[in-house]
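Down below are the structures I want you to see.
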Structure 1
Amino acid sequence: MVFDVNDFFEPWQAQLEFPPQKTNKKMKKMKKIITPTIALLGLAFSLVPPVAAQPSEIVVTIDGKSPGRVFEGVGALSAGASSRLLIDYPEPQRSEVLDYLFKPNYGANLHHLKVEIGGDIQSTDGSEPSHAATREEFLNPRPEYFERGYEWWLMKEAKKRNPDILLEGLQWGAPGWIGEGKFYSQDNADFIASFIKGAKKYHGLTMDYQGIWNETMYDTEWIKLLRRTLDANGLKHVGISAADLWKPEEKWLIVDDALRDPALLSSIATFNAHTAHMIGFQTPKSAKDSGKPLWDGEAHAYGGDWYAAANHIRFNLRSYPMGKITKLISWSLITSYHDYLIAPKSGMMKANEPWSGHYDVQPPLWMIAHVNQFAKPGWRYLDSGSKVFEYEGGTREGLSVVSLRAPGDDPNYSVLIESMDAKEPHRMTFTVKGGLATGDLSCWRSVFNGVCFERQEDIAVRDGKFTLDVLPNAVYSLTTTRGQSKGEVPLPIPQSKPFPFPFREDFDGAALHQPGRYFSDVHGTFMVAERQDGKGRSLKQTITRPGIPWLHNAFSPQTIIGDVTWKDYRIEADLQLPDAGHLVVWSHAKMVNSPTRYILPEVAPQFQGYAFIIEANGVWRLKRMEVQLAEGRVPELKQDWHRIGFEVRNGLISISWDSKTLAEVKDATLKQGVVAFGSGWNSAQFDNVKISAIGGE
């Protein structure tokens, strides 16, 4: 036969060094060298594949009487508006996605759900609404305040599928009335208590844990104040987890502070750090010896592909034997936000097209399944069978194994193995003793360039021993239990489609106190509300003072809609302002500076785009970022409704107000982008939105 170079490289790609992206680049270079050489020589021959190397042998003893800490599960974090678009999904796709996340022995089987306590502030990919945006709302709570947003709904859906799932709250920022701008205040402790009590009163949800302030330095006296406040409100069952910090030099500072302060130590239920796996899976000795559980409060593995999956399983299995971390929580729960926002593809699966119903069940989800379907919180790690094996010389890890057993006298056990950095196959021989079950093991496997979470033949255990040949870049879950499954939906998942264009929304069929269909708040809170003139419903910006920000001083309220690839189009909308303030309509908008904000907190993400800004007194401006393109004045708005027309076509910008042309300006700087509506810190309203292609409907 004629030799095809692809026949050589592809079957053996899994044997090459991870990650595959880098391997692919190397292979392409090698193909460029080999292919012309073969063609020049006119070779035509059969290639005999190289003989696979004999597996290296690893011996592991799994002792049921071995010491080990309690396994607390793997969870995920819904925050920073990362779950925003999921609630807009049609059925049955929405329930299918939720099943993959939460249903036991079906998909990820999550054990813990951590959510943002909304603060009406920009918290990563948008802002999430507060249950008490003003002191008046806090002092006089109403049921509808506890219907805002989607975290309540999400927690109920999680509990519906898994009643044992644990729930946790954490703040990114807070409404501005709290402590008159001071986060660490009695106001904020009371605000948190009201969130937890409201979860129970209005939704039947019991919160289990509460954090401090996301990735922001803690205040030790306030942590003790929070503990006293929770106790005084009948919330002694709520454990405080501290301190959700991510900078390497700060991650575990809370441990040493608590060990010096008995009152602080007794106030805290568990210590956690973000991305603990990014410092070599290590935790300080003081943390390990503290007597408190250690968690990774926010682990990251971006991508949605096998590379991300490999990172997921690495930190899930290596964190215990190397750092004694017993729980990991991943951000984000799901990629349910627009791809053009900050940190795309952060979730274990993707569902950000509610208009089409399309979603992706991605490899990272099956990495979580490899852990959560094989052990439950309350199982115990077995130190004798939980190790990381290094290459010769110890320069980097090759593979890891974690062994866990069921609680009490239950002899069942599971063995979890990952070989993401292995350069060759390994033969693993296990000895089982210490009162563990003697039956055969079911085996589930995921392998690079193969099928994720696939059932294999059972592994026979004879005289307390069994052997497994482990491929490189693979995951294996072995267990004496049964019932694991790979969830599959009965009907095909709908095909992906672009954002609907033209787009229309009058909000009359939308639920009150919820975001508008497909709208994503960037800052502030835009909710569906009744129009004061009785003519149906509108989208209303509800926050009238800046909140306590996270990381940076954010901009004024904005909400976005549309596709970042939109080019020539026309925006039409009805607008209404109160007595003072301003509102703004953006065309061809996108966010800039967002990648730098984690490095330079003082740099806030901003919009670039064409902005039409109008004040309550009738003064208007047309700007491109800081460049003013036109200005003028119309009669005072006087709280009346007005209609804007905003068209960009082939570098010509046209603005109309109540059907009268205000400006026509030539500017071809910005080629494409989304639509956004915004305001100052005032209750602007938007209605009867229509976005259409030039010459379209």
Structure 2
Amino acid sequence: MAIELPLLTAAPGAPEVEPPPARPLRVAMVNMPWARLDAPSIQCGLLQSVVRAAGHRCDAHYLNLDFAALIGARTYDGLAGIPSERLHLIGEWLFTYAAFGDVLPESAYYVDFPEVERLWGKLTGGGLDELTELRRRTIPDWLRGCVRGIDWSGYDVVGFTSTFLQNTASLALGRRLREAHPDLVQVYGGANFDGDMGAEYARALPWLDYVVTGEGDVAFPRLLAQLAAAECPAEARCRVPGVLTGRGGPAGQANDTQGGAPKAGDAQGGDTQGRAPQAGTAQATDAPRTQEMDRLPVPDYADYFGALERHGWATILGDEPPKLPVEFARGCWWGQKHHCTFCGLNALGMAYRSKSPDRAVAELSALLAAYPSVHVEAVDNILDMSYLSSFCADLADRRWDIHVFFEVKANLTREQLAVLRRAGVLTIQPGIESLSTNVLRLMRKGSTKLLNIRLLKWARYHGIRVAWNLLTGFPGETDADYREQVELLPLLHHLHPPDGCSRLWLERFSPYFTDPGFPISDVRPRPSYRHIYPASLDHSRIAYFFDYTAEGTGSEESFAALSEAARRWRRRWAARPPSLVYQRLPGRLVLVDTRGEQPRRAVLTGWQAEAYELCGDQPHSAERVRAALEPAGHRVRAEAVTALLERCCRSGVMVSEDGHYLSLAIPENPGWW
């Protein structure tokens, strides 16, 4: 279902519209496992609209839903979201036999990743024999059904967009399509094909006709135009920047005797060490990036909702509502200035671009009108701060009953969070990552312990859920940084707890990976890659997650203590979230605290009540508080103010850092702010 937005016009300075193709092509976009079930693919939906706007026909096949219907949505979701998947990449490993044959035997994988047996058993109650059966028989049989069940001969081009754990599933289906439909042009793209990763796949895998490295909004329709003009599209050679041409040629014969895939020998994998590509290897040039975001069409999600209807919503989603992915911006305005040291997002496309507020509201309105969902998830890396006074204010005036998710920066104030709440932004991911200012500095987060706590405090007041994690393992940290957090966490039990606590993992494209100036050495692909990809692929070029050695990090004991403190916090919330509130009354402030085993109550009167509340919105020094009390007629010495604030810290109702104080209690009255 194509959505029209008649108010959209070409932005000033935008490039000319591409000429119509020589002939319309028939294009299939494919969304493979392990893409999430509860939302359509914004990559497929957007490219579907882009391709149609370029004059071609385009369908999207949500084969991830088909696979979930086969193995059960609970099992599917469990495997797609299994803890620490970046370590063992079980989703990729399950499809590797169908894609490449016996790279390594299952027994070797089970030895290297013994936690997989426990996780699989907890998920399904089955053992490793059942997991092997899923890998060697169920998945290859299902892929053969995918080839037979869709009229692929009716298409000129099939496009695979691969993100997270979709890679081997996409490659496995593509290999079988090459055998059954050798003239069907295959195009691969998505985050798993950015930079050197895409170049290496294009070099080594003969059934990849074209690989788009980077954004596909411009490059993909230009490629289609060249294919449409070619007398033999399967033999065309593209001259579009950012599009790599594969080697072509037959893909080999599948070994279907045992339900498997082509044999790849006893490859052990090429764990070439180092951050840089090997000498003599091809370098990828990213595709042109969309600069005028308003020129992008609205994503088309009709095929996703059609697939839901076909399988039955309850079969796929259970009681969960579907989500609508939206994109209002690309890149990261903070990362442009200070790229967080551990972040591998955006590859080389950090430059921040956002849609105009009017366009953003119009697009959201069109999607909500077209599809049966009120849950909206912005895929933006970070909220455009100008949206607070434009886009969000507009949504607040419309009073839509929606539930919106945004990634934000942690320095949002009480007033800004109130704007988000009125706009329907009920969940945020602020990238808190730590409650140690020193560790935050090592991350280049541009935040502090007190600012992060302030965000948690006012988000709780406004009823906004905060999704966040604690990260450890940064070169330069100390055990003292973690002891401080262990002591701090019990004071915050009335605020949203972290979803987890983990060690830093090394991602391709992050400064820790690309900048040799950091004390990180012995960089090598995660061991899981040798179980998934044959030695014909250079693992140092296709890996996204790496093992490494880092100097000057905290001890295992300090990490374990912080992890346990975070677990205690989550257990408190699972039972009944505690509270720390204050009641404002004439001449006094009443503090009510249920964080401990026994409820506590305290009363502050006169200037002391005002001093406590002055430290609620912003961390302040004692001198700043003293000066703020004077207009209200309170002439108090700085020593007395300092004594009060320190007493509040000792009582656990306030925290401090570098002579600045932040109160922890939340107003009990929900309507004050």
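Taken together, the values in this text are just the output of simple stated rules run on the coordinates, not laboratory data. From a predicted model like this one, the values you see are computed outputs, not experimental measurements. Cβ atoms are built from the backbone, for glycine too; each structure is taken alone.
Per-structure values
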quantity: Value 5.1, calculated as distance in nm of label points 7 Å out along Cα→Cβ at positions 245 and 509, assigned to which of 1, 2; calculated: 1
quantity: If FRET efficiency 1/(1 + (r/R0)^6) of positions 101 and 413 (r between Cβ atoms, R0 = 35 Å, to 0.05) is computed and equals 0.85, the structure in 1, 2; calculated: 1
quantity: Parent structure of the calculated result 48, 34, 21, given that semi-axes √(5λ) of the Cα gyration tensor in Å is the read-out and 1, 2 the choices; calculated: 1
quantity: Which of 1, 2 yields -6000 [helix-only ellipticity at 222 nm (-39500 (n - 2.57) for each DSSP H run of 4 or more, over all residues; to 500), calculated]; calculated: 1
quantity: Structure with the greatest value (metric mean count of other Cβ atoms within 10 Å over residues 349-356, set 1, 2); calculated: 1
quantity: If Rg/Rh (Cα atoms, Kirkwood Rh), for residues 173-580 alone is computed and equals 0.99, the structure in 1, 2; calculated: 2
quantity: If FRET efficiency 1/(1 + (r/R0)^6) of positions 61 and 437 (r between Cβ atoms, R0 = 35 Å, to 0.05) is computed and equals 0.10, the structure in 1, 2; calculated: 2
